[in-house]
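Several structures are given next for inspection.
Please treat every number below as a calculation from the coordinates, not as lab data. Note that the coordinates shown come from a computational prediction; the quantities given were computed from them, not determined experimentally.
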Structure P
Amino acid sequence: MGLLSKKDAKLITDPLADNNPITIQVLGICSALAITAQLNASIVMAISVMFVLAMGNVVISLLRNVIPSKIRIIVQLVIAAALVIIVDQILKAFAYELSKQLSVFVGLIITNCIIMGRFEAFALANGPWRSFLDGIGNSAGYGIILVIVAFFRELLGSGTLLGYKVLGDSIEKTGVYAFGYENNGFMLLAPMALITIGIIIWVQRARNIALIEHN
């Protein structure tokens, strides 16, 4: 028997594809549009959301029997805010330039629909271990979409990946045309992020329909 039961493993694997928070549940779209112009920012945001959601789920689960139902949303917001402050301070201490680039978007993790949705729908009704797995799974599903979108936007928009040049310029410094790639600035704009996510949603849902029909 593996470390995880089949039921527990599905808490991680389902959000990666079949029940992805972005492509299936259509949650967390705003940050996916805002910070996916660069791959490094998307990776840091994905890790930050994973920390907040996994740890927040555990805390909510541990307190679920003592939180008065009338103030549960307020308690969830306070817990999310405390974890986001920790993330923000760590970024400022160890990756200051990146923290300035992410700017207010780290703080807006508090209002991410995925965070509050999993607190309310899962952590309040399940134990700490399963809540932790649910947090890891849903944040990983969110993060993988961010990384995919950022990969194409940075590569095609700037010709770079993680800041390193990948696609060469089409014009050399001498002014003589040479074979290469001309950066597509439209890829760096929010509308292209929406189009990219739309394509991923279309592919994901078409795949799910095909699997259902096959079964």
Structure Q
Amino acid sequence: MSLFDSKSRQVLKDPLMQDNPITLQVLGICSALAVTVKMDTAIVMSIAVIFVLTMSNTVVSIFRNMIPSRVRIIFALLVISSLVTLTDQYLKAYMYDMSKQLNVFLALIITNCIVLGRAEAFAMKEGPWRSFLDGLGNALGYGIILVAVSAFREFFGSGSLMGYQIISEEMYASGYQDNGLIAFPPGAFIILGLIIWVQRTIGKIEEE
């Protein structure tokens, strides 16, 4: 069997846009609102989710036939929490300021519906390779939306991207003002809603 046969490619590709975990499955909304004020925090959060989701899916898949059904969720939570703790300790050791900014939201990856849902719905039934691809696809789909929302919020909310000032002082002097609403949670709701609307319109996706 080819590592990238048609089913494996579909498993990786679908969550990016066609079945995106945030915009189509409406999961992981809390972090999309909480950590998207700046692009750097959104990117680090996305990388953390990529690591946790791909590794948890792979580990759960490897041991799926050894796990009694009555403790499968407990096992998945144990794997996920161990990976989140490892990620948190790494950030505290090498990116302490970022760790403080992410604060409780990093720990909440443990209860993120995307992570636990993929372990339960996919990794418990499929082999390690496809489970890895499923985790990677869903994590990338999650990250794409986080980075897109954070880019809008940082640019229109503070005139910068990745901490670099984009809007010049001359523009501010001529009367330009940042949109303060965008920097607050309602702004994230508005941007996320617009992204969902555009995606569903272009993809002609209708609610069943």
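Given structures P, Q, which gives the highest value for percent of Cα pairs over 27 Å apart?
Largest one: structure P.
The value 34, 52, 14 for P(r) over Cα pairs in 10 Å bins from 0, in percent, for residues 148-187 alone was derived from one model only; which of P, Q is it?
The correct label is Q.
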